[in-house]
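Structures incoming, each one as structure tokens.
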Structure 1
Amino acid sequence: MNELMIGEFARRCRLPVSTLRYYDRIRLLVPAVVDPGSGYRRYTIDQLPVAVLISRLRSLGVTPDRIGRVLAGGPAASAVLAGERRRVAAEIELRRERLRGLDELLSESPPADHEVDVVGLADREVVALPFLLPLDELEAGVTRRIASLRSVLRRAGHERSGPWGATFPLDLSDEVSGFVFAPIAGEPRDDLDTAWLPTGRAVAAVHRGNPAGLPMAYRAAFAVVDDLGVAAAGPVIEEYSPGSIRVLVPLSR
């Protein structure tokens, strides 16, 4: 029998019937036949490998919209899979950093000293991608957005002229909005989103080592803000270089 009712098809590809109905609604895996009278869905044996591939990709954390591009095949499919590999590699590195942070706490390592200075911020237009993230997913979410921005720059043929960065509100809440950014050489293409970074004076604190210790850099920066007797202004900027993060707290004019 070439056609299978949805229950039998679900059993063979090890997916719940509700999931198959969802895939039908979003047009990711459409039944071969839908009875116009009863609405019963029927699938073909040939669709089983597609269902299994979708299930495998979902277990790897690939979103349905990107799965659709994989199913379409061609260069786009390879690009999606390569992008997902970079995402997973970034998440693994993030977990390694957290593990190192826990090891430091267990070994009772003394807090790191931070290089703190007052710097001037010049006008800078950067290529940007906005984000709105839950606070408990902020670090991983920013990492993913930077990976997306890397892909945007590569497709546009632009090269970075400085470190990756991100902006954050001065005061954090349960949901955090901002944007990740990259400075580029030359004029950005018209189809790219851009933003202007704050100008004026700022307190800069450089944190080296495990990102889990970054709040100590903020503490050092705000201590200098207090010593200067001026108010901090938002947004706060973080710039990411290999082995270090620079925190920039703009000062009120």
Structure 2
Amino acid sequence: MNTLDTVSGIQADEIIDEAARRNTPVVLSHRGRSGWQTFKSQLVPAASEAGRLLVTCPQEHGSAGREQLGTGSVLGVSFRRGHRKCVFACEVEDRRQVVGQSGPVTALVLRRPRTLQLLQRRVYHRTPVPPEKQVVVLLHKPAPPGQPQDPDRAGGVCRGLLRNISVGGMAIAVAPGTDLNLAVGQTIQADIYLPAERPLTVEVNYRHQAMVAGELQLGFQFVGLETTAAGSQILARLSRLAAQLQRSYQ
């Protein structure tokens, strides 16, 4: 069974309609002025409307520190379907009141995607990188306050070694005492140098750091991959990599 499949047309509509009938929870991702943010929401049965789908307006959207999802916002959408995870990108078209499970709710009207990707959920399980494999990761540190973040990458580069990875994120080991001065949830860019392949350049959100087996490890979440065609290709590469690593331990 493939770790990633792309479906379109009637099949994609049927998957979305079934999820809407079940009021399936979804995660929305959006890149705003301050970086990537995620919101919890759910599909509603009115999503069967031709050419549109509806999701409940996230409660935290527009709150302090959270940007509002307005018309024209491009969202990444993901939800679980059995042993697979469905991901796709779509655009916010409007907002309206609809009747939900517990009464009237505010919903975002989204344009239906033409295609969606189905990933096996096992590729979201973190898999250790075998000790004999040296996979270098370059983290592009944020620039000092008042200086541009991109495209100059004014903050410099931090080198680390990949310790585990999945389609959802990774952990890297860095030199003791390394301080990237990152806040939890802050977005930076990372280049992953896979053997015999061109580097993978991804955007990541910083999640945590911990001492593991005597070394300092930083944890990151991949963000925004479902929102662009280039991101979809990276998802496919990450899916293959995760599956290969998992097979190496069988």
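Taking mean projected area of the Cα convex hull in nm² as the criterion, the top-ranked structure out of 1, 2 is 1, with the highest value. Using Rg/Rh (Cα atoms, Kirkwood Rh), for residues 21-116 alone as the calculated read-out, with 1.29 as its value, let me know the right label among 1, 2. This value belongs to structure 1. When distance in nm of label points 7 Å out along Cα→Cβ at positions 69 and 181 is computed across structures 1, 2, the figure 3.4 traces back to 2. Could you tell me which structure in 1, 2 was used to calculate helix-only ellipticity at 222 nm (-39500 (n - 2.57) for each DSSP H run of 4 or more, over all residues; to 500) as -13500? Source structure for this number: 1.
All of the numbers you see were taken from the coordinates with simple rules; none came from a lab. What you are looking at is a predicted structure, and each value in this text was computed from that prediction instead of being measured. Cβ atoms are built from the backbone, for glycine too; each structure is taken alone.
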